[in-house]
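Every read-out reported here was derived from the displayed coordinates using simple, explicitly stated rules and does not represent laboratory data. In this text, all values refer to a predicted model and were calculated from it rather than measured experimentally. Cβ atoms are built from the backbone, for glycine too; each structure is taken alone.
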Structure P
Amino acid sequence: MTNRYETLKQTFSSVASGRQAVPYDEFINWALYHPEIGYYTSPYKRVGKSSKSDFYTSTSLGSTWGQLIVDATCKLLEKYDPSKFIFVEIAAEPDENLLSSLNHPFREFKTICLGDKMEIPSPAIVFSNEWLDARPFKRFRFESAKMQWVELGVKLVDNLWHETILPDHESSLEITKTFPQNLRLPYTIDWSTGANQSLDNLLNLEWNGIFLTFDYGLSKERILNDFPEGTSRSYYRHSVNNKIIEKPGEQDITCHVCWDFLQDLLAKHDFSKINLQTQESFFMHHAQKTIKQIIENPKVDEDKLGLIKEMLHPHHLGHKFQALHAKRGL
């Protein structure tokens, strides 16, 4: 066995702490964030169009993305002066920042990376892109033969990772009480507990301003009815599959967030004007000025036009991602 595998084995054993298996959220937290083997704690480049990266997102498209965000957030501020606000970016890649290469109207900008303390000044514009989908999630399966939900976990047997059913006393079955109870076939639900908790922690902090996040998610109704195999998947070298327990620490693991739950959290924490739109719709409503300037510029090159199309087109990123935004204290 390689040194890496021995490290995987030892650190997983530490997480299991004598249990036969661990719930999916603990496995994913270990695989993504453990200081020794975690995917997001490793130094290599994860995001971009390079063949050595694993996936790309809107932030990979350069300064054009930042220009659209600046224009849109200024419009969301309405009558408020942007120079009074601090722009806070959550979960940026190391040494990267949305505004670092742009002229912007905000008082200053702040980046919160993995491991940084979550401190939000006020008033603020708090922005994230694909932060919440990268948080740990639990996995449940409806056993149609027994007409009951079980929680799934992961165990290590004969040097291979296996999915298994957790015993009831180690399961969080309280969550499943709002799930359908009379299904005729097996059904898997990946429930984004980590996203829910992360947003709740952020909103518990005392700050006012705008919250804006881009991510992929679904309504609770669709999660419970339209995805019998669950919504989780892994990304490795720009290839996507559902083998989420393979290559721990070497691949991204993600699942769709539940927009209903996140919107309810915003309302619970006194946010108003809560709005969910496709990425295309959001920018067409809130960044028209920048889009028009780019498209109508006679000197614009084809590459920049291509970037705009990629961000907005329904068959590309325009409908793959949604924008959730809300205000507090404004």
Structure Q
Amino acid sequence: MNDIMLDIRDLKKHFAVSGGFLSRGVGVIRAVDGVSLQVQRGETLGLVGESGCGKSTLARMILRLEAPTAGQIGFEGEDILAQKGSALKAFRRKVQMIFQDPYSSLNPRQTAGGIIEEPLHIHPHPGGREEIKKKLRELASVVGLDEEQLTRYPHEFSGGQRQRIGIARALILKPRLVIADEPVSALDVSIRAQILNLLKRLQREFDLTYLFITHDLGVVRHMSDRIAVMYLGKIVELGGAEQVCGAPVHPYTKALLSAVPSIDPLRKSERTVLSGEMPSPAALLQGCAFYPRCPARIGICEHREPLLERDGVGHWVACHLTGC
């Protein structure tokens, strides 16, 4: 079988916005603006960037919750944008999502057991009621929930336990690709490691492929085989986790890494403080989107957009400077 599970080509999502009640002007927000990515079977591809850079919009397009403005999405060699009806429903069995907020992503009117087994009612399971209950108990045990807890409601659980419920719900259909959208950002620091280690163990046990979305480079380095750095709707750096985190090339990646706290008291590193804020996705920028904040910018950056080009084996960078 093809080792490429997910193949994204020049994907775009533009939202039209009006100028307001008294304004006739209409603008365009370029939430995702020409992203190309490939996810290999069995790997974890980390997608990292600031809030508002387009990570979640990209995830929603992969799941067919948003229609792309342009581009292609292939899953296991099939064009999922052309799928409808039963074909689209079959695709959604294979791709599931773990949501960011375990407080708002669970139905407060359902028990934990009802939440986890609900996908089996949406996508009918060949077994009967007893088979579903058996599957539910086995999966609850795998993610660290007791059988007694399955009769409780979401408000009776801690944040970490709620996220375990969300993880179990995502795995009940035995998906091949799991999109984890900031799965630990809403959790206390004390339990983040537990959930991250659980996700790594489940990947081995269930033979899963992950698209792991986060804004935390420390977390993504621990979880990922490869990392894609996203800025203002575009991929600016892509490579192996140790390549991107150990020898970053793009100034934006360097700035993100400099903000990661170190547990080594003897390690001294100079923090790169970026000036200003990320430009609006509605702004028309001729050159590099990072130019207004880049500490290493040169003249060409303002007028010409850099392309994502190879900078070593498996390492890609969109920057006019090399070794900057």
If FRET efficiency 1/(1 + (r/R0)^6) of positions 63 and 175 (r between Cβ atoms, R0 = 35 Å, to 0.05) is calculated for P, Q, the one returning 1.00 is structure Q
If distance in nm of label points 7 Å out along Cα→Cβ at positions 135 and 151 is calculated for P, Q, the one returning 2.4 is structure Q
When P, Q are compared on percent of Cα pairs over 15 Å apart, for residues 183-230 alone, the highest value belongs to P
Computing Cα extents along the principal axes in Å, for residues 119-190 alone for each of P, Q, the value 53, 37, 22 comes from structure P
Computing volume of the Cα convex hull per residue in Å³ for each of P, Q, the value 170 comes from structure Q
Candidates P, Q; mean count of other Cβ atoms within 10 Å over residues 143-150 computed = 12.9; producing structure is P
For FRET efficiency 1/(1 + (r/R0)^6) of positions 247 and 311 (r between Cβ atoms, R0 = 35 Å, to 0.05), structure among P, Q ranking highest is Q
